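So, here come the structures, one by one.
Every number here is computed from the coordinates shown, using simple stated rules; none is lab data. None of the values given here were measured: they were computed from a predicted structure. Cβ atoms are built from the backbone, for glycine too; each structure is taken alone.
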Structure P
Amino acid sequence: MRKAIQTERAPKAIGPYSQAVQIGQTLYISGQLGIDPAAGRLVDGGTAEQARQALLNIQAIVTAAGFSIQDVVQVQIFLADMADFAAVNEVYKTFFLEPYPARAAVQAAGLPAGARIEILAVAQKTAGVPL
């Protein structure tokens, strides 16, 4: 069964998509920009500040679905400039504990709303349960 997840603590979808979709114990989180949900615009600053806000948005969505940020098992990062990779890593490691989620990071030719970064994630409810 598919369940759309929606929270006011993350930016509203600006197109025909859900903030996240839950299927069973898996949560698929749509790409998040560094948009402050209260202001409805990108946060001031550069890529690091937008990365922090995008991860806060992801955290709000996983929390609204009853998951934890530590349930995130995969992250995909799209950067306007790969030169910002190290700065993003500094922000990223403040959100996740080891073992870190699987991850990809690529440079994108263009991101919505002139964003410097977009981050999407997949969470699995049983991710924190030892095997």
Structure Q
Amino acid sequence: MTFDAVTAGRARGCDVVIADTAGRLPTQLHLMEELKKIKRVIGKAQDGAPHEVLLVIDGNTGQNALAQVKTFDDAIGLTGLIVTKLDGTAKGGVLAAIARERAIPVYFIGVGEKLEDLQTFNAAEFAQALLA
């Protein structure tokens, strides 16, 4: 299915094709193997693809989020993160732990439930907010 999506996207002149593989848990090994296969298939459909491999994680899950980042990065090589639910009391401490363990950029953070609550991540602003 992803092979066809990339092929159709190229034929139609699309700049972006998104393959959403939501619902995969790092503890479900068969799903992680399937995810690796999806990445390989995308690479066969277009040389150098996928160009981005993003993981969306819940900022309130603490050490579990760090474990997820490690597992997914080891399996498929993450190029970026989107961290949601940073509007609660956790204040995003997981970002510091992730930064210490893995050099994966955070592209966006979610600070609410609306589309406009998804913000481009700015490390300096985030650090200031943590200290405030």
Structure R
Amino acid sequence: MPQILIVEDNPRLSAVMKKGLAKHGLASVVAHDSDEALQQVQQDTFDLILLDLGLPGKDGWTVVRELSQQGKRPPILVVSARSDVNETIEQGQYDVNGYIPKPFKFHDLIAQVQKQLGKQGLCQPQLNPLPA
């Protein structure tokens, strides 16, 4: 089963993300700040990181840089309300695999997660149908 690290300082949002991923057959671990995220990556293997940028302490971009320097770099999807993120990614300033703007629709998040997991050849869980 693919393992996802959710790096989100908002406890309510991280709980919603974790619960939603579980409904789609995806295991996840939550880190609430950059230090906790870096520690989790040292302790475990993750197939994908969902990374908020506005974290207490070091920001999300620092997490990206440090993981790249350490060579422990699973794919990263940035999940952020910052308006300049997509432009920053397109300019190649940071090596990340995508951007999900906040607020997001959960089915959009799941679609991006499945896309990244599919690129790695991991089993893709099926999307639950959306309510009519």
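Rank structures P, Q, R by relative contact order in percent (Cα under 8 Å, 6 or more apart) and report only the one at the top, that is, the highest.
Checked P, Q, R; max of relative contact order in percent (Cα under 8 Å, 6 or more apart) sits with P.
When you work out distance in nm of label points 7 Å out along Cα→Cβ at positions 51 and 67 for each of the structures P, Q, R, which one comes out largest?
Looking at the calculated values, the largest one is Q.
Out of P, Q, R, which structure matches 13.8, 46 when Rg and Dmax of the Cα atoms in Å is calculated? Before the final figure, lay out the partial values.
Numbers: P: 13.9, 42; Q: 16.1, 50; R: 13.8, 46.
Checking each candidate, the match is R.
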